[in-house]
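**Q** Take a look at the structures listed below.
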Structure 1
Amino acid sequence: MRMPFNGMVTMVRISLSPVDQVAADAAIAHYDQLHDPAKEQFPELVRRRAGTVDERTAHGFRSCEYVKYTDYYRIELE
């Protein structure tokens, strides 16, 4: 769900789930391949497992289903 914030910035809900296995054809991004806004916020998102990010940051996660960090994390944007 996208939520307007101060009428100017669109916020996007994101959740991360650690996974043990990833399908061979899954879209995976490695942490160091993320766009800067996504890369900067990823460690905190891993810690919290969910949150909201601005549309610019969400864009950095749209091309992948999973991010390889210390483990694999499934990314879900609402």
Structure 2
Amino acid sequence: MAADRFVTTAEAREMLRRAYRSDSEINLEAVVRRAASDPIKPLSEKGRMRPSTLVVVGSIMLILLIAAFFYFSFGGRG
């Protein structure tokens, strides 16, 4: 590629694809799994992922919020 011309969009896309393909840190599944895992001990003794405390507490709070919504919307009409 000559240094005295502009890069076309097709060339830029191809260069980005090559850069992202070669970098293993940009794997979306690995990034989400690392963010949702326990920061102190991410794997259990069996090799399974241990969820983060924030993910567990957030899930429980979301379930309680949905249950309260359905109770007061449909169950409280007695």
Structure 3
Amino acid sequence: MSMIRVLKMIEKDLDAIFNTFYSQMLSNKDFAIFFKDQQHIETLIAKQKQYFMNSLTMTEPQVKMLRATYISKRNGRNRVTS
């Protein structure tokens, strides 16, 4: 079975998983304050779903570069060093 078919099969499950996660987050007042509105949550879900699906087809060097980019941005740096 091709990876594209597998991704299409799990896509609906991902929607349910992410919706359940955010429902749990919103049910807790300490976490709910981090989300502006439903549109904000829908945007987050779409991004997370896409990142997850992309990660399933990434090579190890691509994953390492993505991780380095994330760490660099988190640390306030504008460029990635190898």
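**Q** Matching task: 24 is the computed value of relative contact order in percent (Cα under 8 Å, 6 or more apart). Pick the structure from 1, 2, 3.
**A** Answer by label: 3.
**Q** Using the calculated result 61 for percent of Cα pairs over 17 Å apart, pick out the matching structure from 1, 2, 3.
**A** Derived from 3, not from the others.
**Q** Computing helix-only ellipticity at 222 nm (-39500 (n - 2.57) for each DSSP H run of 4 or more, over all residues; to 500) gives -24500 for which of 1, 2, 3?
**A** Computing helix-only ellipticity at 222 nm (-39500 (n - 2.57) for each DSSP H run of 4 or more, over all residues; to 500) on every structure in 1, 2, 3 gives -24500 only for 3.
Laboratory data are not the source of any read-out in this text; all were calculated from the coordinates shown. What you see is a predicted model; the values in this text were computed from it and never measured.
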